[in-house]
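What follows draws every value from the coordinates through simple rules; no lab data is involved. Bear in mind the structure is a predicted one, so any value in this text is a computation, not a measurement. Cβ atoms are built from the backbone, for glycine too; each structure is taken alone.
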Structure I
Amino acid sequence: MAKTDFDELMSIGIDIGKDTFHVVGFDTDGQLVLRRQIKRLALIAVFEKLPRCIVGMEACLSAHFVSRSLRKMGFEPRIIPAIYVKPFIKGQKNDYNDAEAIAEAALRPNLTVVPEKSQEQLDLQALHRVRSRLVSRRTATINQIRAFLIEQGITVRKGLRALKNSFEAILKEREDEISPRMRTILIGLYGDWLWLDERIDTVSKRSNKSAEPKRTASTS
């Protein structure tokens with residue numbers, strides 16, 4: 001390990017930004033001995049030179065990646081909900097004061113921390129979010145089809161299956177009531193609907209496959 005200006009650290013607080021991190025550290029006497037801004041890409045290189053200790057960070061999008069990276073290096077990372085950091089902020093709110101508050105909060109006994117997520121857990125979470133967005137888009141598409149049909153004086157009973165089963169028949173049987181332009185619009189929306197069905201099915205299968213090892217492990 002490269003030599004530093006201090007031999008031991010009690011805790012480090014990281015304020016995680018988009019491109020830069022603000023880092024504050026306390027020694028074992030509680031004195032502020034580390035205060036610097038680093039580039040995101042320099043995280044590993046900088047921390048390789050620091051004594052191993054507790055490292056606190058607020059829960060955010062990058063926190064789990066940073067936590068896993070530091071844990072591999074021998075640090076003890078703690079992901080802290082923002083609500084538990086706020087009481088330790090001193091003076092005007094800025095990145096360094098936030099990092100200092102995080103470093104102090106990380107040392108509190110019985111601290112409530114956010115469980116660190118593995119890459120597999122983050123992947124599964126992402127799949128759930130993607131599926132939720134696709135389902136919302138499909139619902140909006142179906143509602144728009146229904147709205148356009150109602151504007152043409154055509155109503156269809158409730159239910160996704162009812163509309164899908166009757167869509168082609170409606171276009172054929174009510175051809176005289178639907179303008180060519182509206183027909184093109186409806187066919188385009190129906191194509192979007194079918195594409196979304198395929199995407200949702202694909203994402204659902206990937207999600208189920210990702211969750212399968214966990215279910216197997218929990219039942220063994």
Structure II
Amino acid sequence: MKLFIFEHCPYCIKSLLVARALGLEVDVRFLLNDDEATPNQLVGKKIVPILVKDDDTAMAESLDIAEYFCTLANKELSQGEHFSQAQQWVEKHLETFLRLTFVRWPQLALPEYAIDTAISYFREKKEQRLGESFDSVLANSDADIATMEHALSELTWLQAPEHITWADVALFPFLRNLTVVKGLTFPEHVLNYVDTLATEHRIKTFTRVAV
């Protein structure tokens with residue numbers, strides 16, 4: 001199986017996390033951010049993640065792919081005690097999350113930004129999404145960092161699970177991506193959660209390259 005992803009995409013990490021947790025071997029392939037041809041050829045639209053199954057059929061949507069992995073492994077994930085809280089936290093703080101992360105991804109040597117056109121494509125699309133230039137957003141990073149630190153303090157219930165749940169699938173990819181933000185202070189138990197899941201499931205964080 002081939003899983004086409006972007007390294008920075010939290011929805012891609014949802015699928016990858018489930019595959020790794022279930023012990024499934026997937027061939028991870030990175031697309032360039034401006035590659036519209038490949039996803040359109042595979043699933044008819046520009047989207048990631050995309051799974052190409054062993055029979056060469058393709059499917060999209062991160063949670064559909066995750067559910068397929070569960071079916072393939074004949075295993076079920078539990079919902080998790082804090083599933084609703086995890087979903088609500090992400091929804092509540094999504095705009096601050098996007099402001100903090102969008103502007104930083106092109107500064108990293110990620111495979112999806114291997115060429116200049118991929119960087120400019122990403123920047124144009126995301127500036128439209130934010131309704132503001134990256135330079136303007138970066139100038140206000142201190143305020144966004146303070147907002148996110150307050151948000152992280154809300155996760156008093158968070159702890160590393162013995163086995164991942166759908167609550168972890170909902171939350172971990174977003175917390176992992178926040179490690180790209182230099183100067184963002186995580187509560188100790190939240191950072192332990194991120195590091196534990198990342199290590200156990202071979203998903204790198206961005207702490208060492210934070211900007």
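Observations, loosely collected:
- A value of 20, 15, 13 for semi-axes √(5λ) of the Cα gyration tensor in Å, for residues 29-108 alone, calculated from one of I, II, originates in structure I.
- Origin of the derived value 0.95 (FRET efficiency 1/(1 + (r/R0)^6) of positions 37 and 173 (r between Cβ atoms, R0 = 41 Å, to 0.05); candidates I, II): II
- Structure from which 25 was derived, relative contact order in percent (Cα under 8 Å, 6 or more apart), options I, II: II
- Value -16000, calculated as helix-only ellipticity at 222 nm (-39500 (n - 2.57) for each DSSP H run of 4 or more, over all residues; to 500), assigned to which of I, II: II
- Label whose coordinates, when Cα extents along the principal axes in Å is calculated, return 85, 49, 31 (choices I, II): I
- Looking at distance in nm of label points 7 Å out along Cα→Cβ at positions 53 and 141 over structures I, II, structure I comes out largest.
- Which entry (I, II) yields the derived value 0.75 for FRET efficiency 1/(1 + (r/R0)^6) of positions 133 and 181 (r between Cβ atoms, R0 = 35 Å, to 0.05): I
- Mean count of other Cβ atoms within 10 Å over residues 85-92 derived as 15.9 - corresponding label from I, II: II
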